[in-house]
Structure I
Amino acid sequence: MGFITVGKENSANIDLFYEDLGEGQAVVLIHGYPLNGHSWEKQTKALLDAGYRVIAYDRRGWGESSQPTTGLDYDTYAADLNELLEQLELTDIVLSGFSMGTGEVARYLGTYGSDRVEKAVMFGAIPPFLLKTDDNPEGVDGSVFDGIRDAVVKDRYAYFKDFFDNFYNVDKLRPERISDQAWQASFNVACMGSAVSSLVCVDNWLEDFRDDVAKIDVPTLVLHGTEDRILPFEATASRLPDLIEDVMVIPVEGGPHNIGWTHPEVVNPLFLAYLEGGLEAVAAARSEVVSG
């Protein structure tokens, strides 16, 4: 584990916490709101067991990283990611994001290109554009996000309770796929995050990634729950085949938003097959998962 400095706010450094584990091809994991890099634990173990190097970091504002009030936007998040890749001298990586982290994947590739990236993966995709507008009728009405902002300002801890209930679809999946203890662990991480980021990130969700995804020129695997209540499948992942040239979108039946935790027996074999054999290998692995 370690820290890199990516900027300053007044007299204090802005540092990113990261873990660098194992050996082999590097898989860089970017977490979702409002969690940290440890939220990838079920994928981290599978990747390490399969012989990959795993690098997971905490976005500014979350986890053990600094909690500044500046740079809380996707251009800066992508710049932070670029700084991490440069300082660790990483090349030929697999760039994988979950939820908000899929925005970093898109913005990084759209801005910095794919010189360092061999493959991309999105769990619970936020691209291409979540907000409903005249030229984006498939999006979500803006009033939904107005309500979220109001709830975060009023009592972000109460908001997190409702958020995680829908993040994990606890009414359907508890306790078989999400225990009370795992739910509580996520809640605790969220509460320790930045109050400023808790609010500003709601605006981040409305970022338009259509130009970014159009520039993605590496194979991309998208895994997305069909019952995702946070980022509905039809408004997000289902639209990506029309926008990314070399992409495979896999709906995870009955999956909530955080399929990495609730459905590892489905997503991990697909993830590993993709890393080993590309998109061509995913179809065969998918058949085995379904038949198994």
Structure II
Amino acid sequence: MAGPVIWGVYNMFTYKSLALPEGIFKKATLINSAIFYALAFNIIFFLQELFLVLGKKALGLKSILYHNNHTWEGEHPLSLLMQGSGALAIFLIGIICLVILRIISKSRSEWKLFVLWLAFHGLIQSVPQVLVVSMDPGTDVGEALVGYLNLSSTLLIVLAGLSMLFIALISVWFCKPLLGFISRDSGLNNPKGKLRYILSIAVGAALLGSVLVVPFRIPPVSQAITPFIVFVFSIPWTWSAAPVSQPIECSANRINERIYWEPIVLLMLLLILFRLVLAPGVEF
């Protein structure tokens, strides 16, 4: 975490004398992005849980689609390997969303930001699981890498180091497409303006979005910490990289214009699904 902090302090002193362009902060940007962030977080989490049980179902094992219930009934030589199916699935979903984002790069639809946050969470929720294995091989991915593939501790440390680097690079890269949502008249070449825009569309939105995720987390209460851990290890890098992210291809996106209610309604419906269906569990 020292990296983005040092970088952020450097930015503050370097660009302190610059004038901040008007019209950078808009409440609609913050709220729209926060809702899409929370939606993407929960959908990616759900897809990880879903593919975790589908992987076992493919082996003829019985399991429950339920938050934090990753056990199963039955035996199969590949059962431990399938413990990594959820993380692998959301990683691939993240890549697919990046491809979709490239295809719709000129779109002015507010839902383009949703696709971006899906790509972000697909990668950021999967890659750190490789990092954790070196500290706790009893995790889902740990059971696949250690329990089945029997990777050595040395290799796990190397993978952990690469994962840390990848997390930072992913987070920095996402700064550029996020800046692409800025209004055309908001001073695209002003580093201080970029920092301020990322502060609303990414930092403030991700923090608020993490708060909105908490009601989705099924007990134990410790699970409520997860969205904030994701925030701490990724978003600071995105904010720090804002001044040097070049060039920006602005699409004059509509998220800066007004607050959209459709994503809010969708988030509420998703919460009902989580509490009424996912919490009791669905047998596969």
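Quick notes on this structure:
- Among candidates I, II, the computation of distance in nm of label points 7 Å out along Cα→Cβ at positions 31 and 191 that gave 3.4 used structure II.
- A value of 2.4 for distance in nm of label points 7 Å out along Cα→Cβ at positions 87 and 271, calculated from one of I, II, originates in structure I.
- Among candidates I, II, the computation of distance in nm of label points 7 Å out along Cα→Cβ at positions 55 and 159 that gave 3.2 used structure I.
- Parent structure of the calculated result -0.65, -1.04, given that log10 I(q)/I(0) by the Debye sum over Cα atoms at q = 0.15, 0.23 Å⁻¹, for residues 119-206 alone is the read-out and I, II the choices: II
- Given 19 for relative contact order in percent (Cα under 8 Å, 6 or more apart), calculated: source structure among I, II: I
- Answer label among I, II for the case where FRET efficiency 1/(1 + (r/R0)^6) of positions 15 and 231 (r between Cβ atoms, R0 = 30 Å, to 0.05), calculated from the coordinates, equals 0.55: I
- Origin of the derived value 0.93 (Cα Rg over 2.2 N^0.38 Å; candidates I, II): I
- Which of I, II yields -13000 [helix-only ellipticity at 222 nm (-39500 (n - 2.57) for each DSSP H run of 4 or more, over all residues; to 500), calculated]: I
No value in this document is a laboratory result; all are computed from the given coordinates. The shown structure was predicted, so the numbers you read here are calculated from the model rather than taken from an experiment. Cβ atoms are built from the backbone, for glycine too; each structure is taken alone.
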